[in-house]
1. Thinking of P, Q, which structure, once distance in nm of label points 7 Å out along Cα→Cβ at positions 79 and 271 is computed, gives back 2.1?
2. Where does the value -0.40, -0.58, -0.64, -0.89 come from, among P, Q, when log10 I(q)/I(0) by the Debye sum over Cα atoms at q = 0.12, 0.15, 0.16, 0.21 Å⁻¹, for residues 167-238 alone is the thing being computed?
3. Tell me which structure, out of P, Q, gives 11 once relative contact order in percent (Cα under 8 Å, 6 or more apart) is calculated.
4. Supply the structure label, taken from P, Q, corresponding to mean count of other Cβ atoms within 10 Å over residues 247-254 with the calculated value 16.8.
5. Given a value of -7000 for helix-only ellipticity at 222 nm (-39500 (n - 2.57) for each DSSP H run of 4 or more, over all residues; to 500), calculated from one of P, Q, which structure does it belong to?
6. On mean count of other Cβ atoms within 10 Å over residues 119-126, which of the structures labelled P, Q is highest?
7. Taking Cα extents along the principal axes in Å from the coordinates of each of P, Q, which one would give 90, 53, 49?
8. Using FRET efficiency 1/(1 + (r/R0)^6) of positions 183 and 231 (r between Cβ atoms, R0 = 25 Å, to 0.05) as the calculated read-out, with 0.95 as its value, let me know the right label among P, Q.
Structure P
Amino acid sequence: MGKTKRVPRAHAGRQPIWESLKWFQGRTLFCVVLVVAGLIYSQFDFWRQPALGDRANWDYFAQVISRGGVPYRDVVNIKSPLAAYIGAAAILITQPIGLRDILAIRIAYLLLAALTAGITFLLALEYSDNVRLALLAGTAMLTFDAFARFNSSGVQPKTAMIVFGLLSLWATLKDRAFVAGLFGMLSALSWQPGLLFAGVAGLAASRYLTSWRDRQALKVIAGAALPLAIMLAYFWMSGALKDFYLWNLNYTTMIYAPRESRPLGDFFSHLKDMISRPYRNASWLFYLAIAGLVLALWQHLHRKSDRKVWYEAAPRHAVIIAGLVYFAFCMIDFQGPVDLIPLLPFVAFFSALAMDYATGKLVHLTTLVGLKASPAAVAQLVTAILIGTMLYQSATTALQFEHGFPLLKDQDTVIVEILAQLQPGDKVFTHGVPEVLVLGKLTNASKYFLLDRGKDAYLDVVEPGGFAGWLERLKAERPRIIALGRFEEMEHERDFRAWAAADYVPRANRVLTYYVRKDDGR
């Protein structure tokens, strides 16, 4: 199958100066976007930010893997494991130079964040063959300061998911079906919804299920099957396959998804809150992206063409379909601002499409009013102003960033205090306070370190004796120190509280509260 025919660029012949950058396309401009993104993202104090919440959960997941542990068998998380493996790889690669493991993870994910901006540029360039639009899209990604913050404090599975997803779309546009399927599955192995990219790659390769003779769709399936088969074989040989099924598939579909779905009206209200708060500095891009999406749909739908032409345009349609499918997923399951991460490159792309279209209309207007300036100069000036404004906003926000209390150094002080109370052989158990494990480089007394959102009740399915049997076995381990938190939507909070009250003495400070066992005689 030949390469999909490109649609002619809007306003062709009006931007010779930008066309003169043709030789810069691809690697060079990609590297420029990557370096600028890295410089901006690195200003969010990744070396000072505390280890908290889900990022610390994932950091602990990565630490266990780096010590030889197997996901689901030795440490349980309900999401796919590839993002944690990336964190573990960062730890192992930097061990010889003595870099602290959490800093290694954060640097790796800042690089992935910068890579997201770079691939957004490449995808926009491949879709439109328009350098101006691609630069606008890549620069737009830099305005999401929340995206930089979320990747400055630990493993972020949604970033790994969208990096592989964008690469899958890029490979789809390049007619590389096997690679598109491969990256699509890697996206799903980073976070389950990433499977959508393998799906749209299959639709594009089969030209909406109408073309099978060239075997492109089969290549997508083969590419997707390869990493999945390797992972399943590894889990099977490691004795973790059943646990993977229970926590990654059965729990998420039977328990988590029904509990976390929200009414449609609540979704739009929640989305508006997210855009106006965590993403307020780039909120205008979200609204502009709506216009860009309408424009993209109009460009494809208004053309009078036969079915064959329409089917051949399927790879370009895949970019639009992927964004819409993920938005539909958010309408079903949307918890917080990090859930918008996979949507950000699409917001950047569609908003850039709108900006480029408006620039072209402005250029046309200057010719109508008889302005002496050349259309190319006007287009260059407007685009430079847009890019310069977004870069200024991004850089200013990054340089003004300040994280509140506690900082990493404040946590380290408390961890030193905790470690001083432990002797060889002592065990530690934390629930919802993973920073103790991460910063102290400790191993939890149980593979379960967060049982919120119905996971505690699900132990009745996966553990002998259910939750009660598991808790009794945990008590028998007699952890020297425990730390408890994040009891949202749990049925057994009182059981944890009663255990702590009966057997432990609380030690509270400004950073966290932990408990020391009463009867150790120390």
Structure Q
Amino acid sequence: MVWDAKAPYKAESKKIVWEVAPYLRGRGLDVGAGDFKVLPHVISVDNMNHVQFGFSVKPDIMSEADDLSVFGSASMDFIYSSHTLEHVVDMEKTLKEWWRVIRQGGYLILYLPHADFYPNIGQPGANPDHKRDFRPKDVIDAMPSGWDLIDCQERNDTDEYSFLLVFKKLSASAKIESWKKPKPEKTACVVRYGAFGDNIQASSVFKGLKDQGFHVTVFASPPGSDVIQHDPHIDRLVLFDKDQVPNGNLGEFWAWHAKKYDRWVNLSESVEGTLLSLPDRIQATWPPELRHKMMNFNYLEHQHALARIPHKPQVKFYATADERKWARKQREKWGPGPVIMWSLAGSSVHKTWPFLDNILASLMLQYPTSRVILVGGADCVMLEAGWENEPRIIRTCGKWSIRESLSMLAEVDVVIGPETGVLNAAACMEVQKVVFLSHSSEENLTRDWINTWSLWSKESECKLRTGVPACHMLHYGWNICPRGKHMGEDTGASVCQSEIKPEDAWHAIASCVSRVIDMKKAA
């Protein structure tokens, strides 16, 4: 499109917001925001001189575009500016000032009127406040050094008459234009916002798409995305913070980007909301037997179906060379006896088993050469209490990162725990596993896992799963999930976990440890 003076007014940033949203992560500025800030979390900067355009402006920071002295050097993750640079007198000075504020690795995103699509200075319809006319090369040539131009688009479809430039800040001498690299022939994008276990499960989808020849882009969010960093089947990982794109706009955002890929795989609510009912959805009110009938399907198989790939479980955590080396050194400290990893708790209240101490004591007595590594976040430190003076219990909660815990999986002999990212990461590994199921059934989660004991109470008193093996519900607190008791005392855990008897757990765990010892002897 070429600019039309009769066209209805629309804030320029509204035309490009979903295109640039992936670059607007963290702390950043919208310089010259006018009457529409590109995204709510962005800090708007404007001089409020918009009387001639017929609207008032209330920016977060009032400042001229060429003077950001209120902001420190390298203090921002990005600067975004739409249709502003053409209003400043000294373009080179302004670009230098913006570049100063951006940290290394951050982005400068510029959306500007294109001289071929918009009236130039002196022509009928030209903006009287414009100081210059632009084409992409004019801005590129004026940029300070130290960048990679990762995107360059001339945009004149529908109601646009502009161009988009995205610079990534690199070392001082760099001038790279990676946007010119040949585009992949076959592209797929996987959307997976979620916890560690959700992202680990998705690793099987990444591998399946790669096996079909796709260049794989992944949209994910931290901290769950930590576990898929360095996955060799991800060609481009785009991270989004919570509410970076407001929840109410996710549909628009996804629809915008889905058009760019040959295959769009949105795993949002592929498990949660579909095979696990959310607390505020009608499925949470269904009778347990109906919920089980409708939701008792395998999580991973469902995700493979959404991705249109064969159901071939290929779940895997990919440790770096340094992480593998670190794990081997840890293992060498503990001698030749069996090493057991116990993941103490997951992301929900029902993901912890209350009889840990019983089993630890039995392991120390029955298998004196064994070592038990307790893993979990800082909130699991309290579960380690009482074992401070036992050197065979290695307490790492709140000390090891999730990547360190997962890197150790390759060095341990047995893995125990509830439905956590650690257990999901071990799903396709030969290591012996004991899983305490809670809101998921065997069919949902562990059906295709290797060397796995799945434990659950077959005669539960939980009102949410009467007569069925799982409630198929997400719980974020105790308002719905009932707490369990043992010998009349509150266990601090859910009913479904409290009903898994210590003797049943011991039978499964002892069987795994004994098998490991026998294999070591045979070797």
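Every read-out reported here was derived from the displayed coordinates using simple, explicitly stated rules and does not represent laboratory data. All values reported here derive from a predicted model rather than from experimental measurement. Cβ atoms are built from the backbone, for glycine too; each structure is taken alone.
1. P
2. Source structure for this number: Q.
3. The read-out comes from structure Q.
4. Structure of origin is P.
5. Q
6. Between P, Q, the highest calculated value is found for P.
7. Comparing all candidates, it corresponds to P.
8. Of the options listed, only P reproduces it.
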